[in-house]
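Right after this note come the structures.
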Structure P
Amino acid sequence: MLTRFELTEGRMTSSVRPDSPILVYINPDETERRYLVDELKVDEHTLGSALDPDELSRLEFEPDHLAVIFKRPRNYSGKDQLVFKVASTGIFLFKSRLVIVTGEDVPLFDGKPFARVQTLNELALKLIYRSIFHYIEHLRIFNMITDELEKKINASMENRYLLNLFTLEKSLVYYLNAINANGVLIEKLRLNATKAGFSPEELEFLDDMLIENSQCYRQAEIHSNILASLMDARASIVGNNLNVLMKTLNIITIGIMLPTLVVSIFSMNVRIPLQSHPMAFEIIMTLAVVSAATTAIIWKRKRW
């Protein structure tokens, strides 16, 4: 699907003109791919990389354009079951045209960074900049989910909560790889700023992007380390909860067993004391209650 935009007084606006300077291809079909490859001279392998979620971020200089592949978080849905994935997006920067290729329909130009954009170069950089904050927003969601799972683990012995934590930890590994790859890409853009045609202001913006990406990476690394270090502790909590439950069940079993023993002794089919006593039943029941009460008192003093 093709969507056209243009810059009007520093703002992004929709356009229907065939020569619109900004073209956004969402999961392009075969006809659109052939146009990109044959007419715009986009390398076919690079175009495929823009739609491959496993492709690493990279920078390539073509004869008439600059090709950038960067990683961004995918939109999360409930069916993903706490698996947060990353996707690739391609930016093909020409002298008077910017082509964006992505595999899913996502809001590319939302947020404060796009409130004012002066050039196509600046727009390309802000797309990468926006992905950094997209990662940070997802890391906040990670933190909230982790806190909720901690509460459930402390009160439950089910393995599924530990499995959910393991899934989050695996997702963080994907994020760390993607954020690190974006950091390498930003560094390459900064080193080749002159060759790419970036202005001094855009070069300064690249420096800010590099700092923000580094902070994002450290934050994701901290979340990953915390999850990894606490997985064993949370597994121990589940085991301890099971031990407490078994202890409680054993105490209840012993508490029931003693009065049952007393009643069973006086229920044997042989001659026993109190057999002819008119208060035999009351005495036996009293002995059973006394045995249970004595056991409870001993447990309390031993603090079992």
Structure Q
Amino acid sequence: MLLGLLTLCGLAVRPAMAAEPVRAALVLQWQPQAQFAGYYVAQAKGFYREAGVDLSIIPGGPDVVASRLLTSGQAQFATMFLATGIERRAEGLPLVNLAQLVQRSALMLFVHAGSNIREPKDLDGKRVGLWDNEFQLQPRALFQRLGVHPVIVPQSNTLSLFLRGGVDAASGMWYNEYHTLLASGLDPEELRVFFYRDMDLNFPEDGLYALEKTLAADPALCRAVAQASLRGWEYAFAHPEEALDVVQTRQREAHLPTNRAHQRFMLARMRDVILGQAADHVPPLGVLSRADFDRVAETLTRQGLLHARPSFADFYKGAQK
């Protein structure tokens, strides 16, 4: 499937006869975890080098803004949510989407089931934990649409505030924070969850991005990184235990606590949001559909979060002819 897709999309590898691989860096949205298994696997298995690229991977986190690292030249490639990519492009940053990986939103809000927050409109005036920087577009779109004004509390990479009652609601990803809460001892019945995808805000999330100038200067490099990344994700899904070994090695190198059961849950959920189920009709691996782009751009524009809508043809370069 991958080779057929790459042929269709024109994602040719760099010439194998290149004497030295081209150096480049990819910055991720968060710290090493199975959310990024495909990239780590591609690096560990040598897929980037086979494609002619010496790729280093820069971990992200709540204080790392991927678009800034692209602008500064510290990284040539980055992962970010589709909504963020569209917003940055509309603001004048010449971003291009090279591959869309996550096709369904995994973002959620959760509250304690015993609270008086029974639906999202009950968040008015409540303390809501949100991540900073590039993770607030969906929440802001939701709050504006509902006409609610919660008290925004900066959320770190832990759920301590929520567990200790410091916030009434907290943000989470289905593949990460939700499972963390269950592992902390909460039963599913003790939580009330609000998926953004169930609130008409089903925004595709992680995609692979570069600046226009990077694509113009070396289109073969961009195609090679996209190809190797897709290959890494296919390998990770076909060999999940090996992929988990790679991820946990990176976590230990970063001196992060690692839990294989949690990472296994995360990788399985990543498969769900990237490949979907047969009834989901998600685009093929790496493809950004025009319908998804239009829906996200229209929602952001309607909520006043986008003032200049980018062109799909200028934004998406994963299907170059």
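Read-outs throughout are calculated quantities, based only on the coordinates presented, and are distinct from any laboratory measurement. Quick caveat, the model's predicted, so the values are computed rather than measured. Cβ atoms are built from the backbone, for glycine too; each structure is taken alone.
Which one of P, Q has Kirkwood radius over Cα pairs in Å, as calculated from the coordinates, equal to 24.3? Comparing all candidates, it corresponds to P.
With helix-only ellipticity at 222 nm (-39500 (n - 2.57) for each DSSP H run of 4 or more, over all residues; to 500) derived from the coordinates and found to be -20500, which of P, Q does the value describe? It traces back to P.
Computing distance in nm of label points 7 Å out along Cα→Cβ at positions 170 and 250 across structures P, Q gives 2.4 for structure Q. Taking distance in nm of label points 7 Å out along Cα→Cβ at positions 98 and 210 as the measure, the highest value among P, Q is held by P. With respect to FRET efficiency 1/(1 + (r/R0)^6) of positions 130 and 194 (r between Cβ atoms, R0 = 30 Å, to 0.05), the largest value across structures P, Q is given by Q.
With respect to relative contact order in percent (Cα under 8 Å, 6 or more apart), the largest value across structures P, Q is given by Q. For the structures shown (P, Q), FRET efficiency 1/(1 + (r/R0)^6) of positions 42 and 90 (r between Cβ atoms, R0 = 30 Å, to 0.05) is largest in P. Ranked by distance in nm of label points 7 Å out along Cα→Cβ at positions 58 and 282, which of P, Q sits at the highest value? By distance in nm of label points 7 Å out along Cα→Cβ at positions 58 and 282, the leading structure of P, Q is P.
Structures P, Q were shown, and mean count of other Cβ atoms within 10 Å over residues 114-121 at 16.0 was computed from P.
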